[in-house]
Structure P
Amino acid sequence: MSERDPRLGTVVVHRRYVHHGDAHYGGQLVDGAYSLKLFGDVATELCVRTDGDEGLFAGYDEVRFLDAVRAGDVLEVVAELTRVGRRSRGVRFEARVVCRAAPEVSPSASRVLEPPLVVTTATGTVVVP
């Protein structure tokens, strides 16, 4: 039986404020591609930390859009290394809203969401040289 790869379970977390200029739809909604772009960013850091290379995103196995992302949100995006092959790596992603604007209170009001609201999940594969 082979030893467990010590890179398995490595987690990288990014946080990002969603600017009002990122909203494309009524209700200050942001398109789903926004989360996917952030998944690419966090996957890049994960590859650097585990393999010393930025790697290349090969594709998604599954993507689920579970709730809306809105301008004024603070998103927390997580990547976890779930599989290590010779050159390919499996990654699990989650994007969650940790703070959300509260314009009904005042134009600059926001609140911390406890627990965070999971808005997008995915699994995918990255390739490193």
Structure Q
Amino acid sequence: MSTTDGTLRRLLADRLGECCDEDVEQRREELTALTDAVPDSTADTRALSALSNDTRYRVARLLAAADGDLCVCELAPLVDVGDSALSHALSDLTEAGLVERRKDGKWRYYATTERAEALLAALDDTRDDGGSDA
């Protein structure tokens, strides 16, 4: 018996009062079904990772607050990073599916995607505004 099975058996015995092999097997099957119900997390972790950086988060917030898309030259004075860092942040946000980029002649414009808008709105809805900014 593995350590995990032993721990699971003790948990079930505490919950049920007693535990047999069938109880452990049934619980393992329930847990496997739970794992199968969880979608692939690659796109989600990429999006959350993109927002975990202060510069990328600020850029996403600025784009979301803008009335329409913004050129990179309009974003540059709003963030305290160099052109290369801003370009990298926009690339990361684009790759994560949070920002869309379009080219108009020699200019590149950026706007948030619906996914970015939804994530930022979820953060707004769950923020504790009663304390200091973290």
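Looking across P, Q, the calculation of FRET efficiency 1/(1 + (r/R0)^6) of positions 25 and 113 (r between Cβ atoms, R0 = 25 Å, to 0.05) that yields 0.75 traces back to P. One of P, Q was used to calculate distance in nm of label points 7 Å out along Cα→Cβ at positions 33 and 65, giving 1.1; which? Among P, Q, the structure yielding 1.1 for distance in nm of label points 7 Å out along Cα→Cβ at positions 33 and 65 is P.
Identify the structure, out of P, Q, from whose coordinates P(r) over Cα pairs in 5 Å bins from 0, in percent, for residues 49-120 alone was calculated to give 4, 13, 20, 17, 13, 12, 9, 6, 4, 1, 0. Source structure for this number: P. Between structures P, Q, the calculation of FRET efficiency 1/(1 + (r/R0)^6) of positions 9 and 57 (r between Cβ atoms, R0 = 35 Å, to 0.05) yields its largest number for P.
Can you say which of P, Q returns 2.6 when distance in nm of label points 7 Å out along Cα→Cβ at positions 89 and 105 is computed? The correct label is Q. With respect to FRET efficiency 1/(1 + (r/R0)^6) of positions 41 and 73 (r between Cβ atoms, R0 = 30 Å, to 0.05), the largest value across structures P, Q is given by P. Once relative contact order in percent (Cα under 8 Å, 6 or more apart) is calculated for all of P, Q, which comes out largest? Largest value of relative contact order in percent (Cα under 8 Å, 6 or more apart): P. So mean projected area of the Cα convex hull in nm², computed for just one structure, reads 13.2; which one of P, Q is that? Only one of P, Q returns 13.2 for mean projected area of the Cα convex hull in nm², namely Q. As an exercise: helix-only ellipticity at 222 nm (-39500 (n - 2.57) for each DSSP H run of 4 or more, over all residues; to 500), calculated from one structure in P, Q, equals -5000. Which structure is it? Label of the source structure: P.
Bear in mind these aren't lab numbers, they're just calculated from the coordinates by the rules spelled out. Since the model is a prediction, treat every value here as computed from it, not as a measurement. Cβ atoms are built from the backbone, for glycine too; each structure is taken alone.
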